[in-house]
Structure P
Amino acid sequence: MPSQIIVFKKNICDYGNSEVVLSASAAGEFVNYLRDRSNRTGWMTTGSSDAEQVTLTADFGDTRDFDSLLLVKQNFKSYSAQYEDPVTEQMVDFSTPINVLNNQDEVAYHHFQKVASKKLEIKINGTMIPNSEKRMCQLIATELRGQFQAWPVIKDPTHSRNRTKTKMLSGKQSVRENVGGTSFKLKVKILKNQADIDLVESMYDSSEGFLVWPCGGDSSQFISSIKGYRKEDIFLMKCENEYESERYGGFYQSGIELGMNLAEVVD
């Protein structure tokens, strides 16, 4: 069955969390690219082989709650992940152990019982193409906020490069653009599922950005691969408009008409 939109809290490893320290047993000078929210940059080894195990470590600096791990745009065929037990200070398995031997997905999503820990460790062995350089664009450790049960219509998806144009003396145009950001609207004519309403209200109440995964982890439900709906498209967003909770038609037994404007943010 197709997956609906998933919402997570902000990535613990995000570059905005200055107390978090990432390290790697190889190519450590590139490891902080895993924190910059971009799939254009990333961490990659040099001269690696499947015989060499590489360890990535995220030291959160303080105890953090998380129940979800996403490895975005990577080529790991076999890998494992553990967290540090706050009592024994030893690395232990999650409730659903992460020990993958034959991964074929460039975006790996693991959900498990929530843990409180100061440290996350990922051990990488083989790659999808044997003896390739090990690489990854984003490391996301976070907490699931919820997944929509209704089917919001994604309206007006825009991937703005904030283009400006200047007409030159020659008559030609000079067009300049920046990295840009994504925005879209979520529309539901009548939203009455309580879990969905709770999720919507938590998004409006949030004082910091939250991660929105439009494809819900299943990009195969779309007939073609389009930016914004791919599995690697996970956006840090906030609500642009105000929350309106008017019941549809004014009837007490009806739900609300949802019109949420989401925009990619810097924090």
Structure Q
Amino acid sequence: MTEQEKLINVDLYGDGSRNSRLRAEYIYCDHADVCSVYKEGKCFRKTTLFGVRCEFGRIACVDGGTKKTKMYGRVYSEAKDSERYHKLSYPNNTYIAKIGDGAFLAPPYVRIERGPDSRLFCHDPGFGCNRLFVPIDELTPDNINRICTYHPRAMLGGEIKSYQTETIPIFLHQLSKLFPEQYNAFIAAFPDYELKAPDYRGKYAKLSTCNRELTYRDAHGNSFRFDGDELVCDKYRIGGFMPFSSSGYAQMRIPVTDDMQVKITDSNQVTDQTVLM
């Protein structure tokens, strides 16, 4: 481990069976302090199905074997006892990240490649995943426009329309927050894109970072509002016995915790400080 490198996350995979040996993954990175994704408690180095991998950082894997081996208990305990255990999540809805003086491009449904003279080109990804880090000076209006005007196609034919209707508005919104100078130059050259607003409906976010002026519904349809650091439902539907209540409703108060997630039903629930899951 180098002087700049630090341990940022530890995770366990596998259940210790013969076909799924226990594996501990330790993620180290020397760019964490200058990474916009890490500041949100996320990392592109996290192992996930069909995920992309950032070119920075590294993963050290430790084989824990099966439950019948002595190694299993030691590897399991050391990982679980680490202060960095399960600290980071995978940035599913992050399409561009700022790492130092460059940008990590990760919009779905497209493979972005660098051509001659630092021109960016878009292709269908096939079975691969996009992962491209570019210096900030390559975020030119023309390069950004090539990403925004691309129309990816599914492997069985037909356009993936959500790329234009959902991915690009979120990509541009994230671009405007991380690289405002490059975003403003792009809008000046291609003003038609300025009016596109992201649609976050259906996505999940960290509840504590959402707009506290609006209400939120749980899985049973109960409506909650923020009251300081508490969630309050004035008419919570009671599923079981409740003394002194004949209406079937009661007020419910729940402390807001950092691990609470909510499904976005209104894009206004998302602010610049909201962390998407």
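We did not get these values from a lab; they are worked out from the coordinates using the rules stated. Only a predicted model underlies this, so the values are computations on that prediction, with no experimental measurement involved. Cβ atoms are built from the backbone, for glycine too; each structure is taken alone.
At a glance:
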{"read-out": "Read-out distance in nm of label points 7 Å out along Cα→Cβ at positions 16 and 40, computed value 2.0, structure in P, Q", "value": "P"}
{"read-out": "Given -1500 for helix-only ellipticity at 222 nm (-39500 (n - 2.57) for each DSSP H run of 4 or more, over all residues; to 500), calculated: source structure among P, Q", "value": "P"}
{"read-out": "Answer label among P, Q for the case where mean count of other Cβ atoms within 10 Å over residues 184-191, calculated from the coordinates, equals 14.5", "value": "Q"}
{"read-out": "Percent of Cα pairs over 16 Å apart, for residues 48-111 alone - highest-scoring structure of P, Q", "value": "Q"}
{"read-out": "Structures P, Q, by mean count of other Cβ atoms within 10 Å over residues 8-15: label with the highest value", "value": "P"}
{"read-out": "Origin of the derived value 1.3 (distance in nm of label points 7 Å out along Cα→Cβ at positions 176 and 200; candidates P, Q)", "value": "Q"}
{"read-out": "Percent of Cα pairs over 28 Å apart derived as 42 - corresponding label from P, Q", "value": "P"}
{"read-out": "Relative contact order in percent (Cα under 8 Å, 6 or more apart) - highest-scoring structure of P, Q", "value": "P"}
